[in-house]
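Alright, structures below, take your time with them.
Throughout, read-outs are computed from the coordinates displayed, never taken from laboratory work. Nothing here was measured: the structure is a model prediction, and the numbers come from that model. Cβ atoms are built from the backbone, for glycine too; each structure is taken alone.
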Structure P
Amino acid sequence: MSASDYGAFPSADLQHVLNLLSVKGYRIVGPTLREGAVVWDTITRISDLPIGWRDQQEPGRYRLERTGTGEIFGVVHGPQSLKPFAFAPREPLLQIERTSDGWSIHPRLPKLEKIALLGARPCDVAGLAIQDQIFLNGSYRDLPYASRRENLFVIVVNCTRALSTCFCSSMKTGPRAQTGFDLALTELDGLFLIEAGTQAGREVMAELALHPASEALQDEASKRIDACADSQTCLQGQATLPQALYDAHGHHRWDEVASRCLACTNCTMVCPTCFCHTIEDAPALDGQRTERTRLWDSCFTHEHGYIHGKNIRPTIKDRYRMWLTHKFAAWHDQFGLSGCVGCGRCITWCPVGIDVREEVSALLASDGHSAARRSGSP
């Protein structure tokens with residue numbers, strides 16, 4: 001990148017970025033406080049952001065606390081990733097109507113809207129890239145997803161603080177964003193470093209009053225980002241995946257974790273990469289029309305395992321094993337990368353505090369492998 005792709009500005013000038021994006025026709029969405037959590041919502045002023053707040057996250061626990069500082073992006077993230085902005089939780093796909101000649105089918109595409117996402121985190125940008133690979137880069141391009149995705153302007157904030165549930169450094173998805181953003185911010189003491197990642201980002205930067213990003217400032221940003229990475233609890237054993245996880249199919253740990261798992265689907269709902277969905281047809285009572293809708297689904301639901309009249313995953317053990325093995329092993333075979341970005345949401349929002357890092361470590365334990373091989377499990 002050229003020097004014009006970098007700059008710096010005082011934190012108070014962040015409002016200028018919002019004003020400029022608004023003039024360009026974007027609805028600006030950022031993290032906001034609501035009912036004890038941070039959620040995405042429309043913002044117009046910097047004061048709408050959770051300034052002076054931080055989140056503390058642990059397995060099965062989430063809380064917000066005041067810091068008494070002017071830090072704008074002190075909260076790392078809430079339960080929502082970027083996924084809903086491209087892959088809607090519920091959306092109509094088709095409307096079918098009876099006519100005098102038979103039937104007419106009308107595709108339902110979402111209303112076009114330009115949205116600027118302010119405050120995305122590197123793990124979530126990586127998660128959106130995985131969604132892109134599924135919905136845009138495969139054999140079939142998903143038109144509702146594409147229409148939303150093409151109208152997103154993403155402003156990522158590099159992380160200088162990690163939660164106890166974060167492990168993005170293990171997954172190579174953070175704490176510094178590498179790709180997938182239009183603009184990247186790094187919050188330092190009273191100022192932001194800014195970097196453009198796309199031509200659209202460069203055009204916005206060109207209209208801002210920026211100072212040069214000195215080498216000292218860039219070094220300080222790198223130092224804080226590196227410290228954030230070093231503070232994380234890593235996911236162990238990745239070098240042996242995916243085969244080691246396949247070999248652990250008969251591991252006794254599956255029974256142990258299944259005894260704790262509630263199959264509540266929280267982990268899949270908050271995950272930035274899970275893409276399971278179902279189709280629902282709602283016919284009108286007069287029989288003249290019906291609407292087909294796509295809804296988020298989860299491999300943890302009992303109904304999801306039904307295929308041709310038989311449930312292939314009847315127990316919680318079956319469902320948890322399928323989810324974890326797909327996420328950390330089969331995803332590599334399907335898409336050439338892991339299905340986990342290390343955001344840690346599945347740990348925080350699990351009601352019983354199941355930690356995937358602990359589960360993977362236990363499953364890859366040598367005694368478990370030996371037991372699996374002795375039992376003849378595949």
Structure Q
Amino acid sequence: MPKSARVPASLRIGSVHIAPATVLAPMAGVTDTVFRRFIRNASLFSHGSAPESAATDFVHGVEANISNQQSGCGLIMTEFTSADGLSRMRESKRKRYLTFYEDEHPIAAQLFGSDPETLAEAARIVEDAGFDIVDLNLGCPAKRVVSCNGGSGLLRDLPLIEKIFERVRAAVRIPFTVKFRLGWNDDNIVCVELAKLAEASGLNAVALHARTREQGYAGQARWEWIGAIKQAVQIPVIGNGDIRTPEDACALIAETHCDAVMIGRAAPANPWIFRQIAEYTATGSYTQPTELDRYQLIRTYFSMLLEEEYPDATGKMKQFASWFTHGVPGGAALRKAIYEAKTGVGIIEAVERFFAPRLAATTVQAEDSIPVLVP
């Protein structure tokens with residue numbers, strides 16, 4: 001792997017140091033506090049886990065001592081939150097949307113809306129809550145968001161975006177960033193102009209999902225536009241879209257020279273991806289999850305939901321079952337058992353029953369094949 005293709009060891013967004021330069025994208029219905037902490041734990045990768053021969057390369061790839069416990073995920077982001085709802089709701093209710101734990105730092109809160117003053121007030125609430133960064137959503141393609149002129153709907157109104165940038169920037173001291181798409185459609189590509197506007201307005205970084213709103217999640221992400229933005233501005237540029245493997249992450253860096261990579265839909269399907277990127281950056285290779293890894297992954301996340309007394313934990317388990325069982329031989333049977341279970345405890349019992357014979361067989365094979373070392 002050429003050194004030029006390495007995912008950077010770190011980047012700085014305003015006063016916030018992020019290492020390594022990988023970001024968990026904000027995803028509605030996914031990146032709540034349980035999933036964010038789950039990803040951080042699944043991403044742990046330390047200097048000691050790299051082969052001794054890779055120690056020098058590791059220094060260039062992923063720093064050994066970083067703030068988020070040597071994690072392969074440098075920055076996590078909340079689900080996008082309505083600025084209007086945040087400014088109107090009682091403080092007690094806000095905790096549901098703004099809850100995070102100390103081990104989640106650095107963390108960014110993402111807001112959506114279209115009124116400059118309301119967004120500025122919501123940004124102040126985010127800053128007071130202790131978030132490290134506030135981010136503006138100009139990328140969500142959902143009709144219910146766009147119909148309110150939020151998310152990617154604002155891409156048709158750059159003058160209004162400029163007002164929002166100015167109001168929010170004046171309202172908070174913490175770093176302010178924005179995530180956006182190429183434009184509304186192929187006839188309205190505004191991403192370079194928007195990035196320049198963000199820089200001129202005092203924003204600290206930009207993130208581009210390299211598709212138009214009209215594309216949704218279809219077709220190929222057009223990384224060349226990430227490169228065009230990188231050439232147009234001096235603030236950090238974060239690239240997003242079609243990063244499914246460590247090789248994709250390095251290819252994006254090589255092609256665009258962007259400052260960081262943001263991973264969205266690949267994370268719930270492969271929660272180890274940040275660790276794999278860290279390994280690949282450090283050593284040129286990475287490990288694939290074992291049967292035991294997959295069992296521990298599913299059981300850990302489901303147990304976290306129950307321990308947190310997550311609202312509708314059973315529904316959340318069923319939502320994630322299709323992602324987490326991807327790649328599991330016979331996974332259809334496990335999904336069926338999960339979907340048919342009536343309670344969270346019942347789901348965990350179904351997981352235990354499914355994996356028990358497999359783990360027993362794995363243990364026997366390991367005992368038969370691994371020699372005992374006598375000192």
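Observations
- Among P, Q, structure where relative contact order in percent (Cα under 8 Å, 6 or more apart) as derived comes to 21: P
- Structure responsible for -8000, with helix-only ellipticity at 222 nm (-39500 (n - 2.57) for each DSSP H run of 4 or more, over all residues; to 500) calculated and labels P, Q on offer: P
- Which of P, Q yields 21.3, 74 [Rg and Dmax of the Cα atoms in Å, calculated]: Q
- If you line up P, Q by mean count of other Cβ atoms within 10 Å over residues 185-192, the top spot, with the largest value, goes to P.
- Which of P, Q yields 1.08 [Rg/Rh (Cα atoms, Kirkwood Rh), for residues 137-288 alone, calculated]: P
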